[in-house]
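Asker: For reference, the structures are reproduced in the following blocks.
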Structure 1
């Protein structure tokens, strides 16, 4: 009875590991198995241990002890293939193990007609085998990585090995090159069998130093994979995994300088064929009225048909709003969202998250998002985040939230980031939908207008009240206000009360929840923007696109970035009623027409095309430079915040809320209910003294 399977063992200096492997091989049936061992000139006594082991005396065992070290297992494997008598061969490294019962069971199932038979193997406690197998097609995008990677658990056609085992490259990845050569040589009859693993890797002992990365070999491997890709219709899954693993090696290698790390990473990126494929835009609720949702909606709509796909990922979906094209909703469709993100790879997908929007997603979605390159868009200026947001109080988030690059919208905000110790910054211009013609006319554009939410703290909406009153007194007509009556106008009741108190309710026209841009701007003569804090100001560009000049504060970063004082609008150091009305009175029809022409021309500098082109360029550069991990802090460390979180709760409560004094007062209150009147007199005296 001829053996069905040859077990080929290659060793070099494995004296500490080879004993258990030989013990397992000794349990195999002589009639079914043939064992050929090739020792690559070991110097630690491995060859002596082999010759003294009982298995070496068995008829089905033969060994070749090389006198010269060849430095590559391919030489030993070629020897084994050339001398094998069985039609199938499996290779075992000298530091690994076999399970005799599982190997015997597998041998009974082997039938002729296959070139590579793939079975599971154990890597420590982890079982390695493709999760998805097409019964009609063995080589797929789901199986190609397992087919190409390693020799563990693989059975080879002996004839294929004899032709393709010899490897001219010395170094790592001999297994991958062997599998590639066999497939490219036309030996592509692959079978995947889900059986009990016979191959066991006790522990990984391979080096992770970048000196083992041979760039010419990687380039050849990529070229060969492209041929396999065209032949078998597989995707880039294998190359993406390879790229990620190589970048991790470069990132974690302590022997490299930063300059060497950068050079090697660039070389690997240049070899790989990847291109940016997808940009994912995060938003809390894409249906809401506001700057971020509106910009994302416009971006997704304008990017239709571009080579790079733009996808909106909304944390929530408004049931009353219709679903949007190219938009995923993490709630309630988390499974669909996770399935999409699982197809994204760090080399072809970049995520843009405005401010701290990423916190709105579930932990499962955030885990998938953060493995991709993140671009943090500082849509709210950093000064606003420090003063008015509670995000910095969540130290767990602040300390763990890392990105690859920060996008700023103004020079002022970039300077402030740098003063806070954050330097990985890129400036980008926000977009506006450009218009071909300017319909502004001093005769028809008659209303001084405010567009925005009613918010006193940031938007400075209370400043509109004295402006409206002085306009009424000077006969300048009514102030028109477009706003919302929802939660994003928190000071609307107080604002209406101020109008009544000032007696100018009739001098102000308030129109709610308008999103149609022509309705907002087609009759506006000047737009007022009294914001105390404004990271950019979408209203400015929208107004400019209709040729409407804007009056804004000079110290809000956004307006100062866009408006050219006296040319297409005005920047006021003090947004007072007197200053605003004086400017309005100075604007003759000729001056307004001139301002309008300049404003309309200015809005073309902020076209959606320039925004998309800039965004795609930045995203592509970020994906290429991505090391497999986001490393840039998006928010600064604040010593005061950290100090507050480190002190005992009792100390914080005592300092903040005067807990001790209040507890004493409470005790006195209780005592007053039970003590005699003489004691009460003294206690009340103490109470007055402490008050």
Structure 2
């Protein structure tokens, strides 16, 4: 893509930048040191990422093009030009993925994993597959014919279907039928093997069904079969004007999303022209929405294979360590937090041994009167939910702010909110039009006839599953200035508070944007006065035009700006007369970088005297203006030093880190003498053998 298309002003196009991020994810599958099953997983992750991108961003683009919108984004780009260029990038992705899969899949044989076609099965395997089909698959298949009496069936989002072209044996009349592959069955069926060498052989569900189509259409002649997959837009407008019930609004939005217009059709190469024309007509799409896939059409199914418990094909197992601050078994977590603030760094330090233990002790402690927390994405089998229920059953005041509008987790959050309500937990759904993205937990404890407050403020969700895969930071504190602020935050979330001033905390959309602007302005003024001036920040994405303009102003004043931005970045770094003092780097590896932290020198030489912040917000317009976000200042010099070390180690990594250039391209910084990436460095740094006893 010609990057100049997105450089007519001072911002990179966010969608192009996002696709560059996904390229960096896909690149992991090319690295020699990445184990083979992890390479397969990166193929699946990048494919899953692309699905979400198409649903959200291509869906949005198709909508604004249909509404004749002339320009979009910080870069004021023409949506038609953006779509055309993004489509070219999607084509490149499919080519790269195919080439990588053609290298990776044969290498699976070194682990004893073999993908077989029906013709490769021996008699025992065919007998097993036949029985499996008749017992498990055939009963749940529903062939849907299309004719005058049967209208074209609804195609669910991201489902794989077989289009079957049939003819009548007597009069040669032709028919079309659609057969959806069941999503609640394994997409790869393991077959029996006579080998004693731990050989695992699989046939795809798609292949198995195709070989038995004659049983679904007896006596008919099968002329042709086409595998295809549809993607529907997730950019669904919701009418908020007359809404009285947020739960009803979200449920309505889910129904609309299921019926949203199709924005992509993936088909196998050399599709039957008649079937393709029928799909185009019925789905109301054009040639530009169709992508031909050479090979397997559903790469997400490879998660099943990548999760096989074959250690030789996986990263060495990592057991998150108990935070050293919580190793003192003679003290409760509340006693420890009362003595000093604690920083935890996941997944290197244990989520279960810190956050879960904090909530567990609060649940079991008779002196705890109330627990308040926010839930954004909590996971399918979260232990947090039963603990909150148990606390409510013990008579504690339990308040849970559940964000029903967490994209693609709405149904799960609706389920958990209703489950919690039935158990006596006070459930609050938040705001219409503003998602609650804050990650906070507050415990109110009675101590010597007084109340003392304990808080956890984090960058990641209260999700034990992702806490093992995402890098996140969390602060435990009993600082009265922070905890009293947090009480006011929960009043804002659950009641009708109009408070706009907080002692310490930054709350979006109330004071966070203004606070960041003031912090950047201070660095500009300090630079002009000859005082130490520096801005360092780590986040997932950077897109907010006002913050970017401020960073440009700081750079032009001579302030050194160092940014770790994992995903897309609309800021153009190292551009003459604009951003020469700004550098942007991105780290991709075994874990997903998810932590957010911010540092401002504040005129001080020593890092422990600088201003540090940790919290849930990226520098994006949605985070600063359209979401409820919390960021907490760091007072402890020890924690400031820890955060400085974390940032410094990331910035100096020359093994798994990339640097963004002024042309919009990322350069891989790996050096020949680099032996260890930042994730492994942290694992070694945090490793110790002690564990806290379970109470």
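Asker: If mean count of other Cβ atoms within 10 Å over residues 260-267 is computed to be 20.9, which of 1, 2 is the source?
Answerer: 2
Asker: From which structure (1, 2) was Rg/Rh (Cα atoms, Kirkwood Rh) calculated, if the value obtained is 0.98?
Answerer: Structure of origin is 2.
Here, each number is a calculation from the coordinates, and none is a lab measurement. This structure is a prediction, so every number in the text was calculated from the model and none was measured. Cβ atoms are built from the backbone, for glycine too; each structure is taken alone.
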